[in-house]
Structure P
Amino acid sequence: MHADQATTRGPRAYAAFIGIGLLAGLLSGLFGVGGGTVIVPLLVFLLFFDQRRAAGTSLAAIVPTAGVGVISYALAGAVEWIPALILAAGAVVGAQIGTWLLPRISQTALRWGFVGFLLVVIVSLFIVIPSRGAVLELTWLAGLGLAGVGVFTGILAGLIGVGGGVVVVPVLMLLFGTSDLAAKGTSLLMMIPTAVSGTIGNLRRRNVDLTAAAFVGVSACATTAIGAWLATVVNPFVGNMLFAAYLAFIAAQMAIKAVRGRRA
């Protein structure tokens with residue numbers, strides 16, 4: 001179905017937008033991710049959105065969602081402001097590199113590589129349990145490392161449409177020794193300029209359904225704070241296990257796409 005036909009408005013479509021937003025907001029707050037891994041497939045499967053239009057709409061919806069998430073984590077003192085800006089700057093640059101590389105690299109190989117990366121992260125989450133009192137020591141070396149992570153995250157976003165939280169949250173915990181809450185709050189802050197930048201580009205290419213983005217984004221805002229509160233209630237080990245399950249779901253999604261891509 002064509003995207004224009006898919007977005008014909010009816011009660012079912014609006015109910016779906018709200019339901020998708022409520023689920024995405026809860027996961028966004030709980031795991032410090034944008035929620036695109038939920039929004040995009042549901043827009044495609046439930047409302048027959050074109051893949052690119054779904055990705056563009058998801059990115060626009062993430063802006064208000066991440067904003068509410070940042071406020072929620074900031075109230076708990078769990079946002080590293082300067083590291084987030086360094087990550088965001090790297091991600092904006094990386095996204096440009098990623099979109100340039102897109103036609104030059106095998107999507108199937110990339111997806112399998114990302115599945116491998118996620119499996120390593122999942123195993124690591126069972127081994128390294130972050131301390132709630134841990135603080136990110138910002139040195140020149142750490143700053144360079146954060147910029148590198150930002151660029152890598154942006155490239156992945158440009159190449160396979162994976163949002164930053166899936167990469168940034170585990171990397172901050174496992175490599176930079178950040179607490180799980182600070183990793184999530186910082187990840188959400190990093191996403192805002194990245195998502196705004198991407199949305200401006202998508203609007204120019206007419207890859208955003210603004211009505212859908214508004215309904216999904218506003219609905220997500222209603223549950224993001226609940227997700228962020230749940231993250232502070234569960235202990236770090238339980239938080240890691242829940243995040244590992246979420247990453248396993250994403251890895252399975254990506255593996256299915258890789259298998260389909262190989263057959264195509």
Structure Q
Amino acid sequence: MSPALLALAVPLGVVVGITVGALGGGGSILTVPALVYALGQDPRTATTASLIIVGVTTLIGMVPHARAGRVRLGQGAVFGLLGVGGAYLGSLLSASVDPDVLLVAFAGLMFVVAGVMTRRRRAAARARAAGREQPEVRTSPMLTLRPFRCDCRAVGTLLLTATAVGLLTGFFGVGGGFAVVPALVLVLRLPMPVAVGTSLVVITINSASSLVSRLGQDVTLDWPVIGTFTVAAVVGSLVGARITSRVSPARLNLAFTILLVAVATYTAASSIPQLL
């Protein structure tokens with residue numbers, strides 16, 4: 001890998017890290033396109049490298065959220081462990097898919113995520129306009145080790161959601177934070193700031209289990225790139241954690257949605273012609 005590409009990995013890693021820290025892992029969906037289109041890796045290698053980058057970044061990025069009392073370790077650990085089976089299956093499926101098909105599917109996933117985030121932002125705006133915004137939930141300034149509790153009667157929903165998130169992580173090499181955060185809010189009734197912090201626990205577990213299932217696959221990793229990108233992403237995640245408490249969620253949501261649409265459009269435009 002040339003020094004120029006290694007240098008390019010630094011700003012890319014910082015951007016991914018900031019979005020991970022600010023959005024609870026949702027930004028990790030940008031890692032694969034960055035590795036493929038900016039750093040020249042093939043899709044299968046990029047999705048595997050992404051698991052390492054995302055796993056390490058979310059693990060370290062969890063620290064400031066934990067100090068602020070925004071991590072529910074018990075709920076996050078159970079949710080993550082329930083998704084291990086899906087992560088393993090997703091990794092197996094990814095190895096059998098044509099790289100261009102994988103990228104087109106990835107572009108479709110990014111468009112779906114952008115749509116989901118837009119819907120969430122509009123729903124939150126309507127709730128505020130109607131005076132139904134939930135009050136801020138105060139949490140202790142230390143990592144909370146609370147027992148797992150689910151307010152939802154349908155336990156099957158929890159298992160299905162966790163498995164689906166694991167499947168996405170294993171197949172696409174992403175953390176799945178875009179799905180974890182709303183799932184933690186809707187299924188476990190966690191307030192948004194706590195869901196963002198707790199999602200990092202889930203992402204770390206899913207990334208680790210997906211990576212283990214890929215160890216037997218024939219993939220050559222570029223460790224200098226992975227190391228540089230990861231260090232930059234870790235620094236960015238620490239910055240992103242501070243942004244969470246200073247910038248309104250609606251603005252973060254809008255900025256990330258615009259970035260997602262732009263990257264998804266480029267990915268689709270570059271990959272679809274290869275299939276024709």
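A short reminder: the numbers here are calculations on the coordinates, not readings from a lab. In this text the structure is predicted, and so the values were computed from the model without any measurement. Cβ atoms are built from the backbone, for glycine too; each structure is taken alone.
At a glance:
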| read-out | value |
| --- | --- |
| Structure from which -27500 was derived, helix-only ellipticity at 222 nm (-39500 (n - 2.57) for each DSSP H run of 4 or more, over all residues; to 500), options P, Q | P |
| Ranking P, Q by distance in nm of label points 7 Å out along Cα→Cβ at positions 196 and 236, the structure that comes out highest | P |
| Given 43 for relative contact order in percent (Cα under 8 Å, 6 or more apart), calculated: source structure among P, Q | Q |
